[in-house]
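Engineer: Once you scroll down, you'll see the structures, which are given as structure tokens.
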Structure I
Amino acid sequence: MSNIADIRNEYSKSSLHISSVAKDPIDQFNKWFEEALKAEVKEINAMSLATINQHNRPSCRIVLLKGVEYRKFVFYTNYQSAKGKDLEVNPACALTFFWPELERQVRIEGFASRVEESVSETYFKSRPRGSQVGAWSSPQSSIIKNSDILKERASQIETRFEGQDTLPRPKQWGGYAVDPFSIEFWQGRPNRLHDRVLYTVDNTNWKINLLAP
């Protein structure tokens, strides 16, 4: 195995100046997201979601951003999953995007709350039927004996809703919206002297500061 400590890359594709960023972090995020789309960044909407459980233990996993709506970052999951249970106990969470093609990272901290049921209903109906079946079939984060159990549950669901193009939304499945109080934009730079711009909210106003790398 190669020496992990010797793995390194130099970043030099771009720079980030506090004088040129948008006054509003959501506008800045949308700008960077559009640039990532044009650059054909893979898994552009993949983001790590960090939560804290009832025992104050952290947990992190990758989820998919499904919208920036009403200034909040929206994703969907099973409310009975580990992340769902964590957020019910402690709604504070953190999101991180990493777009290596652009040598950029966005870090978001905020509080998560469930979206309106009507919003979850609309999004669930837009999902491919296979994904709808999967939402019904998986007891997410629960220990299972083997994967055959999931196949059996999926088969049962297919039989139960045979002939229906769109399945009803399971009550345990829906969306969360993360209302940010801190958003950091990170641009990789040579010699690890990265550019970091931090937005923090003060009441309804955003303060912008430059951070040391």
Structure II
Amino acid sequence: MKFENVDIRWLGHATFMIRGEGKIIYFDPFVLPENPEKADLILITHDHYDHCDPEEVEKLKKAGTIIITTPKAAGKLSGNVKTIKEGDEIIEKGIKIKAVPAYNIEKNFHPKGSGIGFIVEIEGTRIYHAGDTDLIPEMSNIKTDIALLPIGGTYTMNEEEGARAALKIKPKIAIPMHYGYISGTFAEPNRFKELIQEENPAIRVEILK
């Protein structure tokens, strides 16, 4: 999907590749094609195997690749790894990166402080990767053009909760993720889309393949 001068590809589960400003950024590399393009930046939301996969990360590394993640996930990785915690804002390779809260409220999979979401600014476009999270109060403070939101239920928000998150955040574009790849994450992305557009048709929903 192209937005302004940014190219966004969903590779599956929570894995995205973003291209802009001559840079390639990956979020949570777990689902990769054969011979993937190398990364300038790799952003990892937390240490679970389906988000922080050291073997997949190795496939993306080149000289100069920077990995940004939580301290616990950093312990699984090698190379130029930098840690970040919620509330931190840094600039790497000219890209502004902010870590924001991501956690479960009534589930035990992702306690508060164990993971993060990211907001990156590239080509003047703000992209929010929510990580593994429920619908949390802090989403009221998220300002973004594009929101990548989990909808698979079980470990994260489901379609209804993801839609409510989008309606709270009010991005220009909402993209569902974290569904249909591992057990316990079945979802209907069209339901997510319908719920959003019933309430706010100004939000464009892109269901990527």
Structure III
Amino acid sequence: MAITVTISSAGDFDELKKRAGDFGSIGRIIARTLEAQAQRTFLDQAIGDIAWPERYPNQDDPMVNIAALVNWTSGGGKINSRFFDRRPALYGRGDLKKSISGRVKGDLVEVGSALPYAAVHQWGGTSTQPVGEGTKKEVARFLGAEKKDGKWRMKKKPGARQKENAEKYWFKLFPLLGKDQLETQVNQRPFLGITDENEADMVDQIETFVAKGHN
């Protein structure tokens, strides 16, 4: 977007020059633009032309979002239907989306997340989680399992819902009862970056600010 600026005096030129060198304001424009796009990726399930893979794309049906389930139940949460949906990926409680923020630091613009697992989702890699007693207790309740003589097994008389859950998810969830740690290969789902769209948006906003002083 080209903007025509009319300069009527030396004062007008000085103001234009001042705004062009105002990196604090320009940096905030860049930070806001990158923040907004990063947060939108969770709804779009993509960034630019890079589409995110679904949850556990190589897992056969029935799909179980095991890593998210472990994270949720470790804090006392109950297993619910959202752990068995392939979409939306990377969107459980929304913690990662809400954690994204930007700031201007000197002559740098920083946009990102302070959450420890943010990088592995941005770039892909290996994630390691503890499988605690809270998770084991909830998985056992969900499947109708009990521990006897140091071994986990199906109850003799599980509830009807527990029996149904066990028939469907036993081979996916039962192994968690014998683990102290879960290792997951995380697919890359970038949520931060420069795209053609946000680059053009930043240029437009910066041109408008330099020409008119609105930020």
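Read-outs throughout are calculated quantities, based only on the coordinates presented, and are distinct from any laboratory measurement. Values in this document were obtained by computation on a predicted structure and should not be read as measured data.
Engineer: Here P(r) over Cα pairs in 5 Å bins from 0, in percent was calculated and came to 1, 6, 12, 14, 13, 10, 9, 8, 6, 5, 4, 4, 3, 2, 1, 1, 0, 0, 0; which of the structures I, II, III was it taken from?
Structural biologist: III
Engineer: Ranked on relative contact order in percent (Cα under 8 Å, 6 or more apart), which label among I, II, III comes first with the largest value?
Structural biologist: Ranking I, II, III on relative contact order in percent (Cα under 8 Å, 6 or more apart), first place is III.
Engineer: Looking at structures I, II, III, which one was helix-only ellipticity at 222 nm (-39500 (n - 2.57) for each DSSP H run of 4 or more, over all residues; to 500) calculated from, given that it came out as -4500?
Structural biologist: Computing helix-only ellipticity at 222 nm (-39500 (n - 2.57) for each DSSP H run of 4 or more, over all residues; to 500) on every structure in I, II, III gives -4500 only for II.
Engineer: From I, II, III, which structure was Rg and Dmax of the Cα atoms in Å, for residues 66-153 alone = 13.1, 38 calculated on?
Structural biologist: This figure was derived from II.
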